Structures are given as C-alpha cells and as structure tokens.
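Some structures are shown below for you to check.
Every read-out reported here was derived from the displayed coordinates using simple, explicitly stated rules and does not represent laboratory data. This is a predicted model, so every value here is computed, not measured. Cβ atoms are built from the backbone, for glycine too; each structure is taken alone.
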Structure 1
Amino acid sequence: MKGDFRRYLAAKESVDDRAFVPGVRRLVRSDLADRPDGVRLLDAGAGTGPFLRRLLAWDAPDLTYVAVDADGVNLERARERVVAAPAAGYAVDADGERAGDFDGPGETVGSLSLTGENAVDVRFVRGDALDAADAGGWDLLVAQAFVDLLDPAGVDRLLDGLVPGGRFYFPITFDGGTAFSPAHDADDAVLSAYHDTMNVGDRLGSRAGRRLERHLDARDVDYVAADADWSVRPVGGGGDEGEADYPADEAYFLRVIVDTVADAVRGRVDEATRRRWHRTRRRELDARQLEFAARNRDVTGIV
C-alpha cells in the first residue's frame, strides 16, 4: 500500500459507509440486539476501529469487544479516537479494567470500558486474528476487507471460532472488479496484472467474494450476501456551487489506490505503458475528473 496507511484508512470510511448494504447490516444489528448480555465479539483485522465506532450507535447487549490487528499503531489510534470522541451517551473509563478477562493469544496494547445504555468492554490486541479466532467462544466475528487475504483453511478458522449459532459478518469483501473512468487503453493490461498480484497460493485473492460463497455453500452454512461496491467520484460543480470535488478526504483515498495499482504492476506490464497509465490517472485525479469503482460483497451468516 502506497502512502500514509492510517490516513488512507480514515479516508476510506466515507467510501465504506456508502458501500455497506443496509439490509445485510440490519440482519447483523438485529441479531446482536436479540442476543443476551455477555456477547463476545471479535473484530479480526480491526485496523483503526471503524466497526467499533459504528457499533456504539447500535442497540446492543452488554458485550466484550476484542479488536485484533497485526499493527499496534492502528490499535493505538483506534483507542485514541474513542477516548477523544466517545459515542453519544457513553462515559469512557480509559483504564478499562472490566475488559481484562480476555486471555487469548497476542499482546494487549490497550483497553477501555464504555458505559451507557449498555456496557462495552474493549481490549485492543496486537497479534494474529486467526490465532484469536482459534481461542473460540465468539458470538459475533467481524472481518471487514480481510477475507481476500485468507485461504479456505483461514476462513474455516474464523468460522470454527464461533459458538454454535454464532454470527459472522464479512463486509467489503473484494470480488474482482476494479474500474476507472474515463477509460484508458491500458486499463485491461494494468488491472488484469493488478488482480493477479492478489492471487498468491490458495488465497481467496481477487475473486474472494465468490470463492467465499462457494466455500460457505460447501460447508452448508446459512448466509446472505449482496453487492457492496465502492464508488468514488467528484460531486458538485455547475451554477453557483463551484467546481466539482471529491467528498471528505476521498481524493487522498483515490490517490493511494492509483499509486498502489501502478506500483503493484511494476515488472508485470510494459514499463512505458505503466508510466503512461499512472501519469494519466494522476492528472485526471488532480483535475477532479477521475472516477473509480470496485466490486465488493457484504456477507453474513450463522454457523
């Protein structure tokens, strides 16, 4: 990934917000609200904690939330953001002593407790998300934009960590569609090579969404799935509205995507073609003319 990764994660939150499938999210939210107090939730590959901040706006039972990521700085940022701006109606105990009962693998880098209509005890753990899943006993397991990094055995480890009747939620699972507009004559070569970089060994990779669904079918898992596509384009312009521009920090998000694609295909595409594609896309981005879309799937189910 090119650029400032944590700024990229923050910039993509508004892109994700548009992509999430409301019906799939309602299923997860309703299921969680119907569970008794004491829910154990694992956020696998939690990053800077966007799902935690969204969860705090839901009706939920008392729960323990364990956020696991390989990058401890991501987790420190996640904790800082909640402490600095807690969700409406919550008081924050920055020491979070109540969250001290998680004894799974990994290094705890912080904890906190939030009290409002419900109590949410949070532990931030630097480590391997699959090892945390192996600890078992999870009522809800969230893995956003993560499954494409796994092979089928890794998916099984996530699912096997759930209690019987436990729910998994895999939003923004990439599924092999990347497109830019306006069209460029090198798009087919560049984007095909880019997708190929994701296909390492038996990793679900560039077709993760459909491969995940076939795997769930083979396991006879009850699930629902729907398209949750990213879409970024300049908005506004014309009349008295001024020039069109990208919302929030989405120009930075798109810059990282363009630079990452161009860097990933180095040595896989004719160098002159790669440079020409990259220069054109950067110029279109700077002129607020570039549009981007990627195909993702939101997938949830019960084991």
Structure 2
Amino acid sequence: MKSLQFSVPADTNKSIRIQEDIMPNFYPYFHRHTETQIMWILKGHGTLAIEQNLFTFEEGDIFYLGANQSHVFRGDVDKNEKQKVHSISIFFDPHKKIAAFFHLPEFEELKNFIDTSGVGFKVASKLKINVGESIAALQKTKGIDQIIDFIRILNHLMQNRHLNIPLSSEKNLLNHISDTDKRIIDAQTFIKKNFAQHKLTLNNIAKEACMTPQAFCRSFKKRTGITYIEYLNELRVQRACRLLTSSNMYNISSVAFNSGFNSLTNFNRVFKSVMKYSPKEYLKHYKEATMEE
C-alpha cells in the first residue's frame, strides 16, 4: 500500500509545532511526513495502521510516530452518531531547528533515545495521564518555557522507555543490546540476512556467535529480552506482512514459503501469535484501515 508524502504546515517562528484538531474524523489517507509526531487522542477510537502493523486506539491514548512512518488513524464510525474526533499533536524535526539542543553533551542520552525511537511507540497506560496533562500545559506556554516543557516531555518518555509499547518489532533489540555485546550483534545481523531461509537452525546461529546453542539462547534472552525464536518469528512475520500488503499478487502459501516457514499450518499459527489476526483477517483489516474513503 503506497502512502502519500504529507507536508506539515511550517511555522517559521517556532522550533516545534503544536496542532489541535477537532473534526468529524481523522485525516483519512495513508500518509507519512518528515517530522516526528507525538499524538494525544482526546476523543475518538478505532484502528491505527502504521507501516504493516495494526493497533487499536481509544480516548486518552498517546502515540509517538517516527519520521516518515506511513500511518493512518481510522476511526470507528457509529451509524447512529457522526463521530467527532479531538487530538493534539506535537510535530518536531530533531535534525532541523531544534537540533542544536541535541548536540549538547548533556543531551546525548536524549538524542540516542530519539535516534532509536524511529520505529515509534505507544505510550504506556500508566504514563498517559501525566503525559497528557503535560501536552495540555505545553499548549499554553510560549517561547523558552515551551521548549523547556517540551524537553521535559521527551525526558519523561525516555526515563520510562522500558514501559512504552513498540510499533515495530525492531525495538526489542535496539533498547537492550549493548554496543560491546559483539557476539550477539553478529548473530542478530546473521539472522536478519538469513531469516527467510528454511534451513536456518539454532546451531547455525550459535556458530556465528561462536557460542554453544545453550549459551547463545541464555545470552540472547538476557541481552534482548526475547528469545531468538521470538525474534526470528517476528522478522519472518514482518516480511510476510510486507508481501501480503504489496501490490504483487501473492497467495498465502507463497507468502509463507518466501518468509521462511516450512508449512502453512505453522505460518498461520505463528502469524496469529504475533499479529493477533490470521493472515486473511490481517489483510482484510489492513485494507479496511488504509483504503481511501
């Protein structure tokens, strides 16, 4: 599914843009923009399609959307009542006007957080009230106070990053693998290059990491928070999602085979465990969420 390149209206006098929308429904097109967006849903509920993933949303939810992540918020429409939606968004580009802040030594950790959050995340439930109140207060400030309050919001999200819900499976490794864990990083790279191969085995992967299979499994789980099988399955399911939603006419058996699965039964089971939908259900919901009205 192709997405539209959307241009967020620029404000030459500000480093960040705060936009409040009260409309019959959300912007209806699958789109992307160069700015990072923090979006607080005050009213409305439905489905968020982002890249190849689907998430439900409701009032009070807050999403952090990375730059150029294709997405659309598709609200559920009540036939008896025309839905009104209400949201407040913060748009910013960390590489443009506000970039000078992130080059300060004291901001190095925050810069790394932004760099590794490009896949986006949903703010954890226990943080929503506090972050929502901060966004509401941000609307009322100006000048230096507004920038300081904005940095505080980012810092709060960073300090609680372990609670946030990733919008992409890649987050699992980015947040947990240390740069010094060379053997696990090498194994990760090996898995990424070879996950679609049917003959990929634990022994192959452990050998690449120069470890025994048992030691590799323990180290991978300890340093990433997930098992290597979970990571392998997520990579394969993500590829399957891309194939299912591409313009090419892939049937489900072909998608399963080209994503590294040996059997259709196993593919259906793993796909549903990761995506919460069967492949057919996922494709149906994805088309409904991303098609133009």
Structure 3
Amino acid sequence: MTHFAIGRYAAAAIRARPRVDGELVSQILFGEPVIVLQDGKQFCRVRCGDDDFEGFVRADQLLSVDERTYLAQVDDPAFNLDLFSVIMSERAGIPITFGARLTGFDGLRLNHGGTPFNYTGQAALGQDLRTDAELLVRLARKWLFVPGQRRGRTPTGVDATSLVQLVCRVIGLRLPRTAPAMAKEGRSVDFMEQAQLADLAFFDNRKGEIDHVGILFPDSTILHVHDRVRIDAVDHFGIFNYESGRYTHRLRILKRLLPNDEKPGILRTKQERVADAAANQMLIF
C-alpha cells in the first residue's frame, strides 16, 4: 500500500537497486516529497512528487507524512535559498542545502516530524518568488565553483541537469530530471541570435544524444557544470572553454521556459560573433 514521505536529512541517495552499492541515480533533499510505492526493511521504492522519478531509498532516510503535508510540499512549499544552512531545535541542528523544503514554515519556525525547528536563513514560499529570468540567473549564480558530481543535487556536488532543475523549481518551473526529457519542455528558439536571458541550451554527444544543459547568461555566456559549476562562452557552435582553448560541448537546441522579452538579446554584436566564430572554428571539438 502506498503512503507519503519527505526527505528526513540533508540529502538521501536514490539508487537504481535496493542495495547500498546500487548505482546513484539522484538524491532527495530535506523536505522533498515522495510517494512510497513499496516498503522494505532497508530500502523503499519511491516516486518523487515533482517529476515522477523513481528509485530506491534507505527507509531510515525518509520521514512519513500525511497526504495533506505531502500535497503542501508539492504544491506550495517554502524553499531554503542558502547554499548551506542549519535548522535548529532545542536539542540539535540539521544541515540543509539549497532547495530544501521547510515543512509548515511561518517565516521563523517549521515542524519536521513533530519537532519544532527555528530557521533564520534565507527562505521564501514558492508563490512569493517571481518566475522571471533575472531571479533565475541570480539563484543559479550562487552555485559557481561547486564541484561537479554525476547525479548530485547539493552544493557538495551537482550535475548539469540537477542544477537546472533545482533553480527552475524554486521559481515555479517544474522540469524532468534528465536532459533528453528536459529538452522536450518549453518553446524552441530557432537561432542563437534570438536567445534571451535564462533560455536553456542543450548539447549532444558524438552519437547525437542530448546529454548536457546550461542556462544562458549575459554577453554570450552560459552557466553549466563541467568539472565544476562555471560560466563559459557560448555561440551557435556550442560552449567554448577558454581554459582549454577549445569547444567542449556541441549545441543541439535552444528552449525557452519564460515569457518572451522585448529587450535585445544576450549575445554580442554580429561583428563580434563573426570574429569570435572565425577565430574558434579550427578549435571546434
């Protein structure tokens, strides 16, 4: 019989198999809601409330909640906006990370498993956050220099799709957990010259499979995860890494999740783009 739960601690591993050495496929953050599909002595099979992602989580990493609490954490959550913070009870503190959801938060206090906690960090109800490009960019910029980690979703290690999904979710945009599925969302942007702030750029590998994503920033740059969260140059060829002196990712498609902006695009002038492209073409891939 299914029931509801939330993440008990800062982050719980979601594994492909119900084993401690099972492949890490994602993580559940503090307060994130899941449906428990199958109970087990050590592992539970869960479905994530936002995107229906499924996997196995240690039972002791979950906190059972009623349906009302589950729905509140899905539809009207309060998000922690600090990369790292701590909630404090009378006896102890629990570390939390960006995107953690604060159950029953009233601006100062929350209730987690029947225990009251105080929180004085930066937090906001999802409904109070603007769904706009500048806020998305500010939230994403907080992650600069966080190390890359495949399937990670915390400031101790994050991958490209997880970072994009997390910052978009905080401003009310729900996305799938994989790059190919994410690329099906939003509206297509035909040319890089038409791109605007906070559009998503997707990149493919040599097999033609979409395997990378980043957020477009001002001045022909992109925030993405490549070894670490970083800002690199981007054009209609792909991502150009000045440290290595070459293109590292090949552009496949541009998508827009936010309303169209009447302001000029984020790219440099045509003359600057042409000059950069000519200089870099011999270095592509």
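Determine which structure produced the value 0.6 for distance in nm of label points 7 Å out along Cα→Cβ at positions 60 and 132, calculated from the coordinates; the candidates are 1, 2, 3.
On the way: 1: 1.3; 2: 0.6; 3: 4.7.
Source structure for this number: 2.
State the single structure among 1, 2, 3 that was used to calculate helix-only ellipticity at 222 nm (-39500 (n - 2.57) for each DSSP H run of 4 or more, over all residues; to 500), giving -11500. Please list the in-between numbers first.
Numbers: 1: -11500; 2: -13500; 3: -4500.
Traced to structure 1.
Can you tell which of 1, 2, 3 yields 8.3 when mean projected area of the Cα convex hull in nm², for residues 44-147 alone is derived from it?
Details: 1: 5.9; 2: 8.3; 3: 7.9.
Structure of origin is 2.
Output the label of whichever structure in 1, 2, 3 has the greatest value of relative contact order in percent (Cα under 8 Å, 6 or more apart).
Working: 1: 21; 2: 18; 3: 13.
Largest calculated value belongs to 1.
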